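Structures for review follow.
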Structure I
Amino acid sequence: MSVVRTEKAAQVLRAAAELFYAHGIHAVGVDTIAAAAGVSKKTLYERFGSKDRLVAEYLAERDAQWHSFLQERLRETDPAPVEQVVAVFRAAAEWAAQRGGKGCAMVNAHAEISDPAHPAHAAIVGQKRWMLELFRELAVQAGAAEPDEVAETLMLLHEGAVVSAGMSTFAGAFDRAATAARRLMVSPARRR
């Protein structure tokens with residue numbers, strides 16, 4: 001089912017996004033979402049078909065917003081691969097400060113949805129695969145001898161920073177991860 005994009009659908013999606021991110025997907029029912037959006041449950045179901053479809057739309061929209069946000073930051077940054085990698089960590093820190101106080105929405109959703117048949121599963125894993133491929137492309141551009149290994153290490157640094165920042169484990173997680181990422185990218189042992 002394709003979602004009919006109307007103002008009511010946008011209201012539902014905004015309300016669902018706030019509630020799902022703040023409280024978790026399973027903890028929020030359609031009654032709560034409909035009430036927060038100022039629509040009836042009937043309208044919610046007419047626009048999205050099911051709660052699962054609404055969850056998938058919420059995650060796809062959040063992913064699209066992250067892509068756009070990150071791409072804008074990358075366009076504003078020196079095109080050198082090392083600077084681009086550091087910019088990813090800076091963008092993630094900015095995103096977390098503005099919109100990510102509870103950590104990564106995809107990781108949080110995966111804790112509740114791990115079934116590959118769920119309509120949201122593709123958005124959840126797709127976002128992480130996209131990030132890994134971005135890191136791989138930057139590693140290739142930097143002339144890394146083993147771009148896959150560098151990309152996976154960068155991904156570990158990124159995800160670790162996202163989780164540490166989201167849980168307030170320690171201050172400066174993104175800065176520390178960016179510093180380690182810079183070292184990894186400029187390491188002579190990593191170059192061809």
Structure II
Amino acid sequence: MIVGLTGGIGSGKSTISGLFKELGVPVYDSDKEAKLFMNTSKSVRKAIIALLGKKAFKDDTLNRDYISGKVFKDNELLERLNKIVHPEVKKHFKKWSLEQDAPYVIQETALIFENKNQDNYDKIILVTAPIEIRIARVIERDSVTKSLILDRINNQLTDAEKMDRADFIVENINLKKTAESIKHIHDQLLSEAELA
């Protein structure tokens with residue numbers, strides 16, 4: 001069974017992934033893999049430079065600040081970048097998922113609904129948190145400005161828009177409560193995977 005794990009920036013997807021990993025669930029981090037492709041795949045690098053210019057890489061490494069500054073203010077540019085990277089990640093995830101020996105696997109990915117990929121999953125878990133908490137988390141984690149975070153948030157659907165489409169919703173504020181929710185979801189997914 002393929003489960004999607006999604007949520008806006010700063011909602012705490014990585015924390016949730018960690019809790020699932022502790023329960024023995026294989027988790028694929030799309031963001032991490034995308035960065036890997038952007039740094040290591042010659043064809044992907046070439047396409048990114050053609051799209052965003054040579055400044056997209058600095059000291060032979062992805063210049064994330066430069067890229068974020070460009071694409072999160074320009075929807076068309078973001079879409080074109082995604083068209084370069086997402087097919088590579090999709091192919092890699094498919095291969096990875098076939099290699100896993102578990103009742104279900106999770107793909108952690110930020111833009112399931114934005115990219116209209118919901119049909120690729122048997123179940124979808126949405127991670128939510130109040131916007132102020134999300135902004136504070138990202139400022140602390142990435143040392144970026146509030147306006148840069150808001151640019152990214154404005155490129156994602158709101159939690160309210162995603163809630164109707166998700167199978168499970170985890171409000172990630174209190175870690176103890178979150179961990180209890182994850183255990184409950186895990187048990188439910190296991191029983192559904194057995195029936196599948």
Structure III
Amino acid sequence: MTAARRPGRRPGVSETRTEILAAARRMFAEKGFDGASIRGIAREAQVDPALVHHYFDSKESIFVEAMKLPLDPAVVIPFVAGGPREQAAERLVRTILSITATEEAREPMLALIRSAITNEQALAMVRPFLVQAVLARLAEALQIPLLRMELAFAQLFGALAARYVLRLEPLASADLDELAEQLIPAVAHHLRPEPPAAP
């Protein structure tokens with residue numbers, strides 16, 4: 001039986017990173033996204049918290065990689081919010097459709113969502129990450145209420161569920177460009193800028 005490794009000891013880049021991700025999966029499963037912390041993940045992996053920060057920018061980035069999600073808020077949010085405001089809905093819709101276009105990319109995300117629908121523990125992982133790390137930040141970047149951001153997400157989520165889970169036809173076999181053209185106006189309605197306050 002080998003002795004427990006002391007915190008901070010680094011057996012190698014690949015092995016250490018793998019151990020941190022394994023520890024993160026356990027912590028997210030046990031405590032949810034909200035309850036897990038960098039310090040707790042480091043303690044579980046038996047490494048110094050600074051070492052976790054060395055490999056990962058934030059708790060969100062650990063979650064994305066640990067759960068094998070294709071959507072990284074650190075990439076998607078600046079892209080969606082960074083261009084012309086009137087094209088934000090198109091950037092969001094086309095990004096999500098392209099990310100989920102391949103089975104390899106979308107399956108981990110769909111598997112996590114299926115689990116969240118039927119399992120409270122999985123829901124505790126997914127909901128805070130989705131609301132805090134993705135939707136709230138997008139809403140803030142676009143300067144719209146969170147409710148409208150969640151409604152825009154609901155449009156996309158419903159379409160993806162009908163296309164890839166329920167496999168409704170002709171939606172399931174629709175061309176991505178055709179699907180984008182139909183979804184963009186609905187999403188744009190929710191992402192419209194807030195009217196200026198009355199003087």
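Here helix-only ellipticity at 222 nm (-39500 (n - 2.57) for each DSSP H run of 4 or more, over all residues; to 500) was calculated and came to -24000; which of the structures I, II, III was it taken from?
The value was obtained from structure I.
Just checking, which of I, II, III has the largest value of mean count of other Cβ atoms within 10 Å over residues 40-47?
Values: I: 16.1; II: 13.2; III: 20.5.
Checked I, II, III; max of mean count of other Cβ atoms within 10 Å over residues 40-47 sits with III.
Laboratory data are not the source of any read-out in this text; all were calculated from the coordinates shown. Owing to the predicted nature of the structure, the values given are computational and were not obtained by experimental measurement. Cβ atoms are built from the backbone, for glycine too; each structure is taken alone.
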